[in-house]
Structure P
Amino acid sequence: MPVSFEWPTVDFALLHRQRWERVEALMREQRLDHLLLTGADHIRYVTDFRAQITNEPDWFVAVVSSDGSADLMVPYVDEVVAADFPDKPWIKHLRPLPSWSPPAAHPATWVRAVQSALGSGARRVGVDAIDTALLSGLRQAAPQLDIHSVSGALFGLRRFKLDAEIVLLEAASHVNTAAMEAAALAAVPGATDHDVLAAAMAYQQSAGVEFVTHSVCNLRNGSGDWFAAGREFVDGDPFFFDIGCYGVGGYASDAARTAFVGEPRKHHAEAYATLLECHELIQSAARPGARASELQRIAKKFLVGKGYFGTPYAVGHGVGLRLCELPSIYTTQHMDEDAVLVEGEVIAIEPELSYQRDGKTTVLKIEDNFVVTANGLRKLTVAPEVTAAKP
């Protein structure tokens, strides 16, 4: 059923100014006169320009000067045109790129376009994740450029969420939670794992999300083999699904639920109760000052102690303009930094357990999004109040 979700009213001009203050300070600290960005999330953070049409990440380029003015290179113009964004006056021009194509397939053309956008005055340029062949070509064409990576620094400053960012993240989480409820209701005998994901995506799109990020469903699969394959549900089946979206403003939600078709078998119910207890233990420990690796250790010790296999991946991560960003919540040997949680960041907590019985593997998972407050976590993935849309 179509739904009407009321997205929050946010002063996006103010949000842009607040984010730019952070970026400007970073550029000043690193003595950068330009940024050259291709990641849709970094472009959104720095310019508020929506640079994601598909899941292919390299169709756009933002060239940003130290005064905050920006030229956007896009796949849908064939000449340089003045930008027409009254609410984003800092965006000055739209410039052509190789259209509907990975830039590495047209490196010389891409380099010429970027060199023209940078102009003759660019000297010290910060870049994000750009193909090394493209950067090599740019260095050869413009040897005066001193190119430095800023990806890690941008991810670092994005950890600490502004008030408006938390509002937008919470709204996306509300939609994602309701989508999970719709998905669980679609799991009836005879329906398929595709039907469950279709119900989730239908809700997300009807609510007005900007982009559906992922939708996976584990029905009678092993850990890591999460993809829907047209499997039919039968009574008693346990399963989990993991879905995500970018809501208005580009802010994400990433969440998962375990559900059952009909009444769960006793061992399934016991395993699910253990998973919920593990989830609560992690939440209780996740407060300002907690180390990421300690949360991972708590989850593994508890699950293994109960006779289950522990989560074989990070039990948490940051959430923002990217579905999964800093901090990483994992083991020390698999992270460069064992981050300490800080007030104001938004994280996902996602333990998984698995076990074998009668030659069959059962995998259960739950994931929720939270904002870290001075007193611990506040849950964002709660169901919204929605009304049916009028025909």
Structure Q
Amino acid sequence: MNTDFEWLTGGGVTSPQGFLACGVAAGIKANRNDMAMVLSERPAVAAGLFTSNRVAAAPVVVDRERVASGRCRGVVVNAGCANACTGQAGHDDAVAMARLAAEAVGVPEAEMLVSSTGTIGRRLPMGRIAEGIRLAKGALRRDGGDEAAHAILTTDTVAKQAALRVRIGGADVVIGGMCKGAGMICPNLATMLCYITTDAAIAPADLDAALRRAANRSFNRITVDGDQSTNDTLVVFANGASGSAVPAAPHPDFDRFADALGAVAESLAKQIVADGEGATKFVTVAVEGAASDADALMAARAVANSPLFKTACFGADPNWGRVICAVGNSGAAVDAMKTQIYFDDVCVYDRGAVADAAANAKLAAVMANRAFTVLVKLNLGAGSDAVYTCDFSYDYVKINGEYTT
């Protein structure tokens, strides 16, 4: 992967040239901003990936159709109501929300996307939505990315943003993004809303290819609780304002752009896991020496999604038995007499032998860390992969026990 890019401190969706954003209070959620808009000042191309849940929310259905055209200028987002499982009326509301936003900012209706997040099974309060769009029209600005990132949050505790600069074809290109997500997080995509912007010029098909490559190594490698949402949305807009064109693959500049897009996506994905509902630990579950890459991913996901493993992480308990149990249940090829398990650099299980007292003493320090890695070496082949997860704490149960739908 290319790493010749520069991270932009405090960057987000308005870091690239030609993008506006805002966050406003529509009154859907009490005492906070709850609607956001991101808009390209010039025509843009777009690519998107959406939930794999067969129960897709109304805005997802609308956006899938519009992104397929390859040309979209912006998105309007509300928090506090998912507009999922709301029937034809909910679909009509999503279309109306996008139409109101498009009319407000003067772009073709078909080029405005719409997203919703929050409680499932409730209709959008269209009066408040309309007022929020009216406010958003006057609030859009070139430094509005941070407000937009905060406005889309639900159970998140912090906004998630990232931006970088990369050299493409002799000119600087900027890629920026924002996302939300803390609960109902599980591949594919995990449960989240994510919007990425870039001032690169790129064909829709090439942007789609770069996005799929980026998502596969980022959002499709995270999990908080194993649940997939009805509203997962990942969209990237490219408006060409930098004047730098990304060539089609295979080409080094395409790879450079795709790697930079992947770096932004990975940063945002890891921020989601770090802010998982009630999370106190960020855990990388890596698998090496699997019979295949597919086996490695199956094994890593099984461990990362195991409630027993995740509660052990919260309790700072290096319970390797829960790790090997999850691997054994994963469907991946495994031989316990060839397997090794490490917590960071401390080997806790070595081909049938358990850790000695000296290793156990080191483990206390590892488990006290805010972030650590669990490495499973299967020693059966060359397959490898990794998944990012967090612990299950008392607060996770409290948050979800008090959250409606």
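Read-outs throughout are calculated quantities, based only on the coordinates presented, and are distinct from any laboratory measurement. Fair warning: this is a prediction, and the values are worked out from it, not measured in the lab. Cβ atoms are built from the backbone, for glycine too; each structure is taken alone.
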Source structure (of P, Q) for distance in nm of label points 7 Å out along Cα→Cβ at positions 176 and 208, computed value 2.8: Q
Top of P, Q by percent of Cα pairs over 20 Å apart, for residues 72-215 alone, largest first: P
Mean count of other Cβ atoms within 10 Å over residues 152-159 - structure with the largest value, from P, Q: Q
Test item: distance in nm of label points 7 Å out along Cα→Cβ at positions 56 and 144 calculated as 2.8, pick one of P, Q: Q
Per mean count of other Cβ atoms within 10 Å over residues 112-119, the highest-valued of structures P, Q: Q
Structure from which 4.1 was derived, distance in nm of label points 7 Å out along Cα→Cβ at positions 88 and 312, options P, Q: P
When FRET efficiency 1/(1 + (r/R0)^6) of positions 120 and 272 (r between Cβ atoms, R0 = 41 Å, to 0.05) is computed for each of P, Q, the largest belongs to: Q
